[in-house]
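What follows draws every value from the coordinates through simple rules; no lab data is involved. Fair warning: this is a prediction, and the values are worked out from it, not measured in the lab. Cβ atoms are built from the backbone, for glycine too; each structure is taken alone.
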Structure 1
Amino acid sequence: MTRGATWVGRLARGLALAAVTLSALGFGVGTAAPAQADETIKLSLVMTSLTTSGTKADDRVTAKFTLTNTGTLPAYGVVAHLWRSRDPIRDQASLVAVADGRSTWGGWPTGTGSYLLITNSTTAFEPGASRQFKLSATLSQLGFDARGAVYSFGADVVATADQSSNNSVVAKVRTFVPLPGKGQVPLTSAVLLSSAPTKLAPNIFVNDQLTAELTGRLGALLNAAENGRSWLIDPALLDEVRDQADGYQVFDGTNTAAGAGQQVAADWLSRFTKLNPERGARTLFGNPDTDGAQASGHEDVLPWSKTVSASVEGIGGLPLVVIPTGAVVNTASLPFLKQSGADAVLATNSRAAGALQQADSGVRILTVPLVQTAAASTDPTVAITDRQLVLAQTVICGKAGQLRLLTTAAAVAADDAARPGWVTDRGLGALLASSPSRDAELSTTKIDRLSAEQFGELNRLSSDFAAYAELVPESAFTAQREAAYLRSISTSWITDEGAGRAYVDGLSRLIGRPAVSERVHLSVSPRFVMSARSNQFPVTVTNHSLEPIQVRVEVTTDNPQRLAVPPTEVITVDPGQSQTVNIRPEASANGLITAAAHLTTASGRRVSADVPLTIEVTELGIVAWIIVGVSGVVLVGATAWRIRQVRRRDSQTTESQTARES
């Protein structure tokens with residue numbers, strides 16, 4: 001029987017608290033087990049309460065149960081026994097070994113009250129029958145004689161199916177009895193204020209999911225912080241809340257619409273700003289996949305976080321606590337994480353108990369127990385065993401103290417149920433200001449991370465942002481590009497790839513080159529006729545984007561020696577508007593020339609696809625005929641004038657000869 005998930009798995013899905021219970025660890029919590037003699041016997045044992053009156057030898061441990069025959073056949077010789085192990089558990093590794101079933105030695109104590117005969121060997125415990133009872137024993141009877149230690153505890157029910165003496169265990173419950181040592185145990189319970197990213201750019205969000213979070217889970221966590229819990233805030237969340245609080249738009253990939261959560265965000269923000277900063281800290285911006293970033297060579301992730309976080313109002317002066325991928329660190333990742341300058345790195349994989357430890361690299365480690373509970377369950381057995389496990393870990397931490405990280409309202413309720421009188425509250429600021437209690441003992445833990453393809457998207461996004469910045473030099477969308485990069489590699493997307501793809505697709509639809517090209521149109525007549533060596537023709541640019549663009553028109557021809565078209569001047573086209581500009585071809589020969597027009601940025605980066613057109617050059621043929629005509633006129637005139645001159649000369653010669661003869 002498996003219930004819940006590991007803390008690391010939940011953290012990778014949105015930095016959520018783990019839902020690990022003893023049953024999930026194979027520790028046999030409240031399960032019904034079939035009889036070995038006859039698998040048709042099915043009895044369910046539920047623990048309804050567990051109390052310990054003190055820590056002295058004659059103090060008692062009392063447990064109440066409900067036993068029910070959930071099968072179809074009767075059971076005989078039904079007897080309930082307390083069960084315990086007398087081996088004290090004093091360290092985290094041993095506690096986990098017992099919890100996951102690797103150490104199961106134990107037995108039944110003796111003494112009045114530690115067992116109960118429910119039916120004898122001839123009396124049936126019929127199907128559907130139910131019996132409530134309690135079992136009790138002193139600490140001395142149980143053999144629990146160490147303080148500051150934890151003991152395995154529970155109950156077994158034995159029965160037979162055939163009225164014989166061949167009884168076997170058919171149901172059992174396992175939990176822990178923690179016995180605190182002398183003095184108080186410092187306890188730091190911190191809520192994690194973080195959510196899956198939704199902001200694409202200033203005032204532009206991919207969906208309205210944050211509004212539901214602020215009125216639900218994040219609202220409940222803020223309540224806990226207002227009531228004294230310590231807190232960790234993701235700067236990306238605070239940035240999104242601030243942006244929504246003054247009005248925002250939701251982008252569906254084509255159009256924008258007013259968001260519905262402005263007032264919700266404003267109310268949440270107002271409450272957050274009143275929290276005590278001495279009990280707070282911040283995480284990396286967007287809680288990026290640090291393990292994946294290191295593996296893919298994206299070492300700029302940490303500088304990005306530092307730069308972007310510095311621009312988020314309301315977190316100045318807060319200590320930095322890095323939550324690495326899966327809340328797991330190792331000797332390979334610590335040097336990388338150390339570059340963040342963090343006050344501490346949170347980890348779940350230290351085998352040592354104690355809230356603040358130190359690694360060999362000098363990095364301070366905030367340890368969260370390897371196994372935690374997540375909810376105040378409606379199943380009484382689960383609720384009790386969860387609480388006892390949390391208390392067991394608290395006892396083991398002792399004077400070094402314990403850190404509990406809470407990410408749901410149910411986790412806060414479970415934390416409330418596990419705060420006995422022998423713990424004392426310690427704020428997160430005080431914990432970070434203390435000295436490490438011991439060296440961290442890091443275990444090897446496999447974690448999931450984003451794929452290489454998902455990190456490859458960073459390169460494409462970077463190229464898209466650079467191109468968009470040229471198209472819209474004063475764009476608000478590109479003002480926080482590093483924030484968008486970090487959100488695109490959030491650990492939230494590790495086990496929610498669909499949401500991660502939707503976020504990156506939203507960015508691509510907003511500033512990606514293919515999408516921008518679809519929203520910017522160039523209208524050109526398919527055919528122009530030139531009647532002079534140089535002409536000008538109108539073309540129209542239409543902008544369906546969300547911001548004003550700056551473009552120019554370029555025309556290429558298949559014969560630039562015969563026809564050249566210089567680029568137009570750069571024009572600004574406002575959102576939803578069109579603007580006309582003239583192109584000015586210059587011809588050196590006549591004929592039909594094929595050309596293509598497209599838009600570019602001022603630097604020449606292409607924005608739109610080619611629009612084909614043809615240009616017919618006819619002005620050189622007309623000029624030639626004019627020249628020929630003029631030449632003909634000149635030739636005819638010159639010839640006539642020459643003939644006239646010759647005739648005049650001949651006439652004058654004839655007249656002279658006649659005069660002499662007379």
Structure 2
Amino acid sequence: MKKSFIIGVGFIIMLLNVHASNIPSLDGDSNQSVGVQVNTVSEKGAWCWFADPRALHHQNHSGTINNTYIGYIDVHGAIKATQINHLTKTTNEVLIRSWFQPDDHNNPTFLVLPDERVMIFYSRHTDESCFYYRISRKPGDITTLGKEIRLETKDNTTYPSPFILSDDPHHIYLCWRGIGWHPTIARLTMPDENDEVQFNWGPHQIQQSQNGVGGVRPYAKYKSNGKDKIYLAYTTTHPDNQSVNWIYFNYIDVNNYSLNDINGTNLATIGSGALHNVDTSATYLNKYPNAVADDSPYRNWLWDISILNENTPVIATVSISEDKESHDYYHVMWTGKKWQKTFLSNAEGHFHQTPGLEKCYSGGMSIDATDPMVIYGSVPTNGENGSVYELKKFTVGSHGEVASTEQLTFNSPKNNIRPFSISSYNNNQNLAWMHGVYYDWIVSSARPEGFPTSIQTNIMLPVGSIDLDKGLLFHNEDVGVNIDIDVPSSENFTVAVSLSPDYGDSCNEIIKTDAFTFGIEQGEHPRPYIQVESDKSISSNILANSDTWRINGRGTGGQWYEPAKLSTLQVVITYENDVLRSYINELIDQSIEVKGLSLSKILPTAGKGVIQNISIYNRALSQDEIKKIYK
């Protein structure tokens with residue numbers, strides 16, 4: 001049997017006159033009569049705003065790929081992503097990595113490779129000297145992720161932002177916060193036949209900030225023109241650290257590694273050993289006037305940049321008062337002669353529910369991916385549920401005036417924060433954002449709730465036909481341990497079980513059939529596997545989460561706390577179109593391409609785990625149906 005591994009309308013659910021209930025809908029959750037539709041991408045998810053692109057749309061010229069990818073991390077340390085396939089009208093949610101540091105800084109970022117496979121980067125928040133990545137085995141399809149690979153660095157990492165440029169199409173440029181807590185850049189080789197990449201230039205620190213207090217931490221946002229330049233806007237340091245925090249704007253020319261101001265004046269050559277030093281002095285401003293985008297005497301921070309028009313780049317900034325109680329949103333644009341600053345709105349103070357913590361955390365902004373004169377902002381607004389952060393659209397005129405302000409979400413029960421504009425596939429303004437309550441950026445004993453938000457979008461989330469009676473061959477809700485079931489032979493099938501595993505069991509077979517075996521690989525940590533004949537595919541994910549972080553101290557000290565093994569599992573195995581796919585607790589874990597399978601028998605095993613229930617179908621259930629089973 002030849003096999004290769006690839007890790008992997010019916011009726012429409014209509015929700016009318018109710019708020020988002022976390023059920024995806026083509027028509028959206030109608031909690032409002034005007035504004036954007038609101039659909040829930042994931043019930044548990046969050047992100048920071050310095051690792052991008054946290055969401056991406058990819059559509060190829062041949063018309064075979066038209067997908068949107070949205071990535072996030074949840075409070076259990078699960079890094080996840082949703083893929084919306086606009087061609088097949090399907091939505092899938094993938095488990096990228098289980099048992100990770102439960103910190104919202106660790107959201108994944110996406111890069112489409114020249115062969116159209118999707119590369120996903122992620123890293124811990126500041127306290128580990130490596131990146132992790134996975135690459136889809138099929139073009140455009142993140143339901144087929146390959147193994148996790150660790151990319152070692154010499155310095156700690158946070159906020160990966162990857163690029164490929166047409167002037168150097170055989171390399172990946174990766175920017176992040178690394179060396180000395182500063183903006184850092186390196187060049188990587190393209191993945192080899194084993195999906196491995198190597199640093200072949202750098203890592204190099206991009207610049208140096210001199211007058212931070214309590215630790216200098218410049219915060220940077222990056223965008224590429226896709227050809228030869230990577231643009232970056234960055235701060236002097238964290239706005240908590242000093243009351244005057246400037247914003248600078250430079251670009252890197254990858255043909256000569258020069259760091260330049262907006263007019264092309266050379267500031268330094270990256271990797272030469274001589275760093276460009278920035279500070280908040282009159283001397284620096286007089287010497288490098290075109291390198292400073294905002295020198296106003298506030299705790300300035302930035303949220304987004306756009307170089308859609310390279311001659312008039314735009315920055316979304318916030319000016320925070322000395323006492324951090326007042327946050328003002330701005331649209332800042334280079335006119336060709338100066339930086340034009342347009343006030344958009346006051347956003348009051350920090351958005352979250354913990355008094356005195358991270359008081360520079362605004363509700364957030366994002367520049368429209370197709371129109372840099374449009375900014376989406378999260379602003380506290382009075383409605384049926386009191387003052388709640390709602391999304392608003394600000395349009396700036398050519399002369400720097402606010403031409404219009406439009407509210408997009410209405411009467412939300414909880415805050416809508418940290419919006420992100422996704423490149424368009426349908427000429428619409430495609431957004432994703434966090435929704436809910438928020439206590440801290442990390443899960444710990446101090447605030448074990450962490451960041452229990454959901455991810456929402458105005459993009460339609462397709463939902464196919466859901467009929468859990470169709471094709472059902474067998475169902476039993478009190479199975480016990482040993483099972484021996486005969487069913488009519490099926491070339492397409494689903495086996496769905498709920499079980500309590502015994503991790504100390506020497507017999508690691510959980511489900512044994514005449515088509516495949518599903519079990520737990522007993523190693524340092526338990527990992528699920530699928531086996532067909534003698535070929536075994538072991539998951540990159542372990543059967544555990546990061547809930548033990550809840551009883552440990554807050555911080556980024558580099559610890560890997562013991563994983564909390566999952567006491568119950570929902571395991572679903574489907575087979576259709578020569579793809580054998582496993583779902584763990586509703587999320588896609590592995591996919592294996594294998595021809596010629598058929599299912600007719602569930603065989604007994606010597607395993608000690610307890611199976612609570614089992615269902616067998618003569619068709620492959622969709623992920624929407626799988627999620628419906630367990631609700």
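A value of 5.3 was derived for distance in nm of label points 7 Å out along Cα→Cβ at positions 396 and 612; which structure in 1, 2 was it taken from? For distance in nm of label points 7 Å out along Cα→Cβ at positions 396 and 612, the value 5.3 is produced by structure 2.
Taking distance in nm of label points 7 Å out along Cα→Cβ at positions 260 and 516 as the criterion, the highest value among 1, 2 goes to 2. When distance in nm of label points 7 Å out along Cα→Cβ at positions 84 and 548 is calculated for each of the structures 1, 2, the largest result comes from 1.
If you line up 1, 2 by Kirkwood radius over Cα pairs in Å, the top spot, with the largest value, goes to 1. Output the label of whichever structure in 1, 2 has the greatest value of mean count of other Cβ atoms within 10 Å over residues 404-411. Of structures 1, 2, the maximum of mean count of other Cβ atoms within 10 Å over residues 404-411 occurs in 1. The value 12.1, 39 for Rg and Dmax of the Cα atoms in Å, for residues 380-435 alone was derived from one model only; which of 1, 2 is it? Answer by label: 1.
Highest-scoring entry among 1, 2, by FRET efficiency 1/(1 + (r/R0)^6) of positions 180 and 204 (r between Cβ atoms, R0 = 25 Å, to 0.05), is 2.
Ranked by mean count of other Cβ atoms within 10 Å over residues 412-419, which of 1, 2 sits at the highest value? By mean count of other Cβ atoms within 10 Å over residues 412-419, the leading structure of 1, 2 is 2. Name the one structure among 1, 2 that distance in nm of label points 7 Å out along Cα→Cβ at positions 228 and 420 of 1.9 was derived from. Structure 1 accounts for this read-out.
From 1, 2, which structure was mean projected area of the Cα convex hull in nm², for residues 156-491 alone = 24.6 calculated on? Going label by label, the one that fits is 2.
From 1, 2, which structure was helix-only ellipticity at 222 nm (-39500 (n - 2.57) for each DSSP H run of 4 or more, over all residues; to 500) = -9500 calculated on?
That value comes from structure 1.
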